[in-house]
Structure 1
Amino acid sequence: MMLYLVRHGETDWNREPGRCQGWANVALNATGRAQARERGQELRGHGIERIVASHLLRARETAQLILEELGGGLPLSFDPRLAETDRGRWETRTFAEIMASEPDAWRAYHEHPETFRFPDGESLAEQQRRVLTAVRDNLLTGKTTVLVTHGGSIRLLRCFVDGRGIETFHTSETSNGSVDEIETEGLAERIGAFLEPPGS
């Protein structure tokens, strides 16, 4: 089986001046809708059996457009565990504003993501655990699945799959509407051992 990770399509907040989205419900723009339809077309013939998306609007819209391009008829569900980081009081603000008003916190986010917690929000470590839990649960279905999620969630999963720590979070990027294919052999067991180590 295969697991396909799709980052949601573009929103106006992804454009400059960029704005922190987090758990804010922001709709896709025209470019984002086109990206979602293109990904759906590309995924035809890949044996997709189900689609699961983050509950946030931009991911839901992306998943629904992919489903349309796949001809409908597949199960589509929504899982909050796939959501972007809860970014607390940074949400809805421009990145330029955050950098100017909270330079120390911004520096900590970029220099030590492994220990960083968004002000009044979630840590990347917490996000990684919930994303990994969702991925494991989907792997255990044994069905070829499309997970529609967010840039931070994909990078945190990639850190785990590649055997890297969260300190490398900022060394990789993912673009709006991108598709990552994940090799699933043994992955559910690896995640299980990480989430519930022996003797815990």
Structure 2
Amino acid sequence: MSVAFSILGRGRAGRALAEAWGDRTALLDHEARPEGLVLLAVPDRAVPDMAARFPGRCVHLAGSLHLEGVPCAHPLTSFDGRARDWTGTPVAMTGAVPGELRRAFGELGFAAFDLPAEWKPLYHAAAVLTSGHAATLWLGAEALLRAKGVALPGRGLLPLAEATLRNVAEQGLSGRTGPFARGDEATIARDAEALPEPWREIFLRLGRSLG
């Protein structure tokens, strides 16, 4: 099979997509100058300069960045460098993403939707809250326990995180549990007192953010 398009960037996203698409793509370093359609799987800061090398024939993956005349396809997932089952995973399309790439993402299970450029920062902020911030909270909670010598057995906090996401996915807001959902101010006060700053403020602000 001939190469349909090239992927520039050997980071986690580039490697994962190249593995999934197989022989239809060529995974290349940043310095490469391939012919034809190019997918830029590079850090946001590198996109403007690299897009200028391939005018009218490149698409970038940067979820929060908009460049006039340069389309974007942003998969709403966290890549780890390997092909995965992406069935039902949204991919935000901004600008005139070529049909060939739209179909290629669809063949991997991604669900495409059109995202106006003016909503990209809000969309990406929501993604960061869901992914990066959620991971920070989880890792921070583990670090707080370790600092006091509390070593959770088995899978640690992971079963709680998995069950919470499952409940919210199935039940929406009513799937949220804990003292803030119950309005248990006495428990909230005890828990907050046990936390050092800035975790105490984060605990209280996040807990009350949904009212």
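The numbers here are math on the coordinates, done by the rules we state, and not lab data. Source: prediction; values computed, not measured. Cβ atoms are built from the backbone, for glycine too; each structure is taken alone.
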Among 1, 2, considering only Rg/Rh (Cα atoms, Kirkwood Rh), which has the greatest calculated value?
2
Upon calculation of relative contact order in percent (Cα under 8 Å, 6 or more apart) from the atomic coordinates, which of the structures 1, 2 produces 33?
1
Could you figure out which one of 1, 2 the value 0.95 for FRET efficiency 1/(1 + (r/R0)^6) of positions 35 and 67 (r between Cβ atoms, R0 = 25 Å, to 0.05) was computed from?
1
Source structure (of 1, 2) for semi-axes √(5λ) of the Cα gyration tensor in Å, for residues 3-106 alone, computed value 18, 15, 13
2
Re Rg and Dmax of the Cα atoms in Å, for residues 51-154 alone: value 17.7, 57 computed from one entry in 1, 2; matching entry is structure 2
Read-out FRET efficiency 1/(1 + (r/R0)^6) of positions 75 and 187 (r between Cβ atoms, R0 = 25 Å, to 0.05), computed value 0.05, structure in 1, 2
2
